[in-house]
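**Q** Listed after this line are the structures, all set down as structure tokens.
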Structure 1
Amino acid sequence: MTDRQHNILNAIVEQYAEVASPVGSTLLAKLFNVSSATIRAEMADLERMGFISQPHTSAGRVPTDKGYRFYVNGINDSSAIKPQERRGERALASRVHNAGAPERMIRNAVDTLVELTHNLGLATIGNQLYISGLSNLFGQPEFMNALQAQQVARLLDNLEPWLREAAPNEPLSVYIGQENPVGRSAGCTLIISRFSSPFSDRSYIGTLGPTRQSYREVMTLVSRAGQELEEGLFV
């Protein structure tokens with residue numbers, strides 16, 4: 001992949017997350033100050049490589065799971081943090097450290113993630129899975145389809161036992177679309193942070209949303225939620 005193709009893919013991921021409709025060559029041509037024909041040729045190459053696809057009803061393109069994975073793997077911590085991310089991190093810290101009881105700290109962190117990311121929020125508290133923001137999830141245009149909504153529900157039904165059994169060991173894990181342990185056809189992304197708590201040395205907090213989302217922002221917030229909980233729960 002060339003640098004320009006990499007940048008075009010990043011732009012498609014980010015624009016699609018923002019507008020929820022396929023991204024066309026005219027918009028990208030303006031962003032990159034090249035002709036629409038040049039963009040269409042680059043998009044054709046990206047499509048042949050499997051990073052984007054063309055919905056049958058549109059001339060625009062959307063990222064594939066492979067495209068999202070490439071984008072996520074390219075996110076690095078050295079990028080400048082946006083002001084809204086700083087505000088979100090401060091909100092998480094405040095609501096965790098002012099909550100009091102450990103269970104309330106975890107619930108506050110989840111509820112704050114729901115507010116900030118507009119995804120479903122989740123966390124393990126002992127042997128239970130706490131979930132908040134179902135209306136956010138099923139209000140997304142991707143999940144108006146009954147079959148996809150059923151796949152999402154299946155994923156949620158099986159998530160807690162899967163977490164207990166698989167016990168992801170990374171500080172932050174991102175499961176995109178087909179990478180999900182269950183509900184692989186739901187078009188969801190699960191982003192979870194592992195943290196230690198009085199309930200378990202391997203607790204989890206995270207979000208579940210459509211594959212179309214602002215990955216860098218959500219990953220930053222989920223990671224910070226885990227860090228704040230690990231600090232706050234053992235003060």
Structure 2
Amino acid sequence: MNVHPLPPSALKGEGMTSQRARDRLATKLKEEGIRDQRVIDVIRNTPRHHFIDQALHSRAYENTALPIGHGQTISQPWVVARMTEALLEFGVPQKVLEIGTGSGYQAVVLAQIVPQIYTVERIEELLRQARRRFRQLGLTNIRSRHDDGKLGWADEAPFDAIILTAAGDAIPHAILDQLSPTGVLVAPVGSPSNQMLIRMRGDGQGDFIQEELGAVSFVPLLGGIG
């Protein structure tokens with residue numbers, strides 16, 4: 001059961017944005033290896049068409065990334081599901097930091113399962129739109145900040161889990177320093193042509209266990225604000 005379920009009014013849609021379209025997407029994710037039923041259920045009950053331009057609504061429940069403006073994308077649903085599943089595998093974190101709010105879709109998926117989400121976005125207009133969606137969906141457990149994502153959110157650290165939705169050559173030290181000693185971090189790492197989704201788990205002694213979870217393709221992790 002979701003910790004913070006979305007209101008029934010948020011799930012309204014018709015045709016290509018109907019519940020039937022969401023059900024088909026959830027079935028496809030399961031067929032493609034997503035195992036955590038909590039994640040599948042949340043994806044099924046999250047209105048992805050609310051996070052993209054109306055002109056793209058007919059493609060909202062395709063398993064593909066879509067543009068959201070400012071050179072950014074809303075991630076492929078399978079990737080959102082896989083990253084969420086990887087974050088939850090060792091237990092539900094109480095406090096999660098997301099670097100790269102984007103459309104707000106990943107934060108909303110997490111916020112239905114995790115008690116508290118902190119999300120940072122460098123592009124002010126994207127954050128403004130995402131905040132409006134959070135309010136419309138009635139989610140009060142998401143805190144957001146317009147800032148350089150590479151800096152994390154130090155005054156709220158440590159975090160039980162951290163998720164990055166953009167790829168750099170390495171995880172910035174400032175972000176790793178904000179992970180609790182036994183926390184979990186999930187992020188894409190690498191060049192635009194060669195990215196790998198990784199998971200790092202703190203061992204409680206200051207070291208990390210790192211795993212590769214598969215090839216992915218994300219926008220680059222940039223510094224500064226816009």
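Each value in this text was obtained by applying a stated rule to the coordinates, not by laboratory testing. Note that the structure is predicted; figures quoted are calculated from it, not measured. Cβ atoms are built from the backbone, for glycine too; each structure is taken alone.
**Q** Upon calculation of mean count of other Cβ atoms within 10 Å over residues 65-72 from the atomic coordinates, which of the structures 1, 2 produces 15.5?
**A** 2
**Q** Where is distance in nm of label points 7 Å out along Cα→Cβ at positions 145 and 209 largest, in which of 1, 2?
**A** Top value of distance in nm of label points 7 Å out along Cα→Cβ at positions 145 and 209, among 1, 2, belongs to structure 2.
**Q** Additional query: Which of 1, 2 yields 22.4 for mean count of other Cβ atoms within 10 Å over residues 105-112, as computed?
**A** 1
**Q** Please compute mean projected area of the Cα convex hull in nm² for structures 1, 2 and give me the label with the greatest value.
**A** 1
**Q** Still on this model: helix-only ellipticity at 222 nm (-39500 (n - 2.57) for each DSSP H run of 4 or more, over all residues; to 500) computed as -16500: which structure among 1, 2?
**A** 1
**Q** Here is a follow-up. Quick check: 0.55 is what I get for FRET efficiency 1/(1 + (r/R0)^6) of positions 33 and 193 (r between Cβ atoms, R0 = 25 Å, to 0.05), calculated from one of 1, 2. Which structure matches?
**A** Comparing all candidates, it corresponds to 2.
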